[in-house]
Structure I
Amino acid sequence: MTRSITPAIERGKHDKLHRREAFIEAATRVFAEKGYECATTREIADRALCSEGLIHRYFGGKRGLLLAILERKTQEARDVINAEVPEPDDLLVELDHVMTWWLDYAWKNRDFLRVSVAQAIVDPEIGRIVGTILTKQRTAIFRDMLLRHQRAGRIAPDVDIDAAAEGMGGVTFSAGFFEQVVFARDREDVRRRVSELASVMVRGIASCGRQGRQ
């Protein structure tokens with residue numbers, strides 16, 4: 001009896017995961033196209049080819065769906081950047097790669113970023129996710145990179161890695177979202193200025209640069 005029930009349970013788990021994925025993908029498109037307030041759970045369910053009632057069962061409603069998308073995108077960004085950005089021995093080269101990668105990521109996800117940032121202003125829980133979880137993930141990527149270079153002796157031992165990583169993450173988000181998306185600055189100009197900032201940052205934390213000023 002147990003052997004006949006187990007496959008059914010496994011199929012049920014698989015179906016649930018498949019439906020959750022379908023809802024997240026559909027909601028991402030609908031939110032980006034119509035905005036959070038105008039998006040309806042009915043349209044999301046229609047796009048996902050699933051029952052509308054399952055949205056409330058799996059996510060607790062539209063707000064829970066947005067939170068799930070934010071968490072998913074945060075993890076996906078970290079996975080992709082770890083896979084796509086090389087780890088050279090040159091600190092400036094790697095920092096420039098990471099910062100410009102974030103610029104491209106913000107541009108590719110600009111419609112959804114507009115929705116999530118706007119909703120974060122009026123919804124405390126969304127604001128917590130955007131302001132805390134997303135920031136921590138972005139900062140962690142810079143921190144891991146800086147720690148590796150510090151251990152290799154390329155960054156001065158007295159540099160506050162957490163503060164440096166937080167600053168780099170903040171600059172990158174500001175340039176990627178506000179400069180490119182909100183203010184519609186020329187993207188090549190934004191990239192050039194970010195590369196210049198990366199050079200300034202490296203001079204400020206590099207071992208040789210700090211030793212030369214002592």
Structure II
Amino acid sequence: MAMLSAYRRAAADQWLASADAAFGALDEAICLVSGNGALLHLSAKAREWLEPTGGLQVRQGRLWHPVAGMRDALQGALRQVATRPTTSHLATTGSRDGACLHLDLARADVSLRMGDESMVFVRMRRGRPSALASADGLCMTFNLTPAEGRVLAALIDGESPADHARSYGTSIHTVRKQIAVLMEKIGCTRQIDLVRTGLGAL
């Protein structure tokens with residue numbers, strides 16, 4: 001039994017080394033993460049991109065983001081992908097230069113499992129440094145008013161409803177009403193699902 005486990009580990013290490021090289025040649029990074037965010041493997045490029053001074057980073061052996069909304073979206077996506085046969089896409093800031101990181105998440109092959117726990121394979125691609133959410137694009141995608149598009153873009157970028165209200169000189173009650181309308185239009189029951197759906201449309 002111990003020999004089988006050592007063989008599986010060697011095969012997994014070989015597969016990850018090959019994947020590191022292949023994705024690195026495409027200027028992409030990979031990591032292997034548990035459903036609760038614990039990192040088991042980071043490619044060299046992922047280590048380079050996930051700097052402690054940037055957006056998405058490694059903190060205490062886990063993927064972490066300083067913006068609570070992004071952190072919640074990431075944790076929710078990891079849990080969902082680890083427990084269901086689905087994929088997910090997130091876009092977030094990744095490094096101190098403000099470049100956008102596009103994360104594609106999929107359940108990893110069973111050969112990469114840790115015991116009974118499914119792992120999540122994360123592919124990272126860098127995008128151009130720009131605002132993460134385009135309010136105009138969100139308006140077109142979800143048939144929103146310009147004000148609703150700005151609110152959704154702000155939520156995706158990690159801004160709180162109160163901060164958005166202050167930025168646009170409107171009341172928090174107006175912003176909360178716009179969020180309720182957004183949830184109805186997009187078909188979400190929770191704000192985190194609204195952010196996740198908006199991120200998926202980027």
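Throughout, read-outs are computed from the coordinates displayed, never taken from laboratory work. If you're wondering where the values come from, they're calculated on a predicted model, not measured in any experiment. Cβ atoms are built from the backbone, for glycine too; each structure is taken alone.
Structures I, II were shown, and distance in nm of label points 7 Å out along Cα→Cβ at positions 51 and 179 at 3.2 was computed from II. Given 22, 15, 14 as the derived value for Cα extents along the principal axes in Å, for residues 19-58 alone, which of the supplied structures I, II does it correspond to? Among I, II, the structure yielding 22, 15, 14 for Cα extents along the principal axes in Å, for residues 19-58 alone is I. Ranked by volume of the Cα convex hull per residue in Å³, for residues 67-138 alone, structures I, II are topped by II, which has the highest value. Out of I, II, which one gives 1.2 for distance in nm of label points 7 Å out along Cα→Cβ at positions 147 and 171 as computed from the coordinates? Source structure for this number: II. Which of I, II yields -15000 for helix-only ellipticity at 222 nm (-39500 (n - 2.57) for each DSSP H run of 4 or more, over all residues; to 500), as computed? That value comes from structure II. Here percent of Cα pairs over 30 Å apart is compared for structures I, II. The highest value is that of I.
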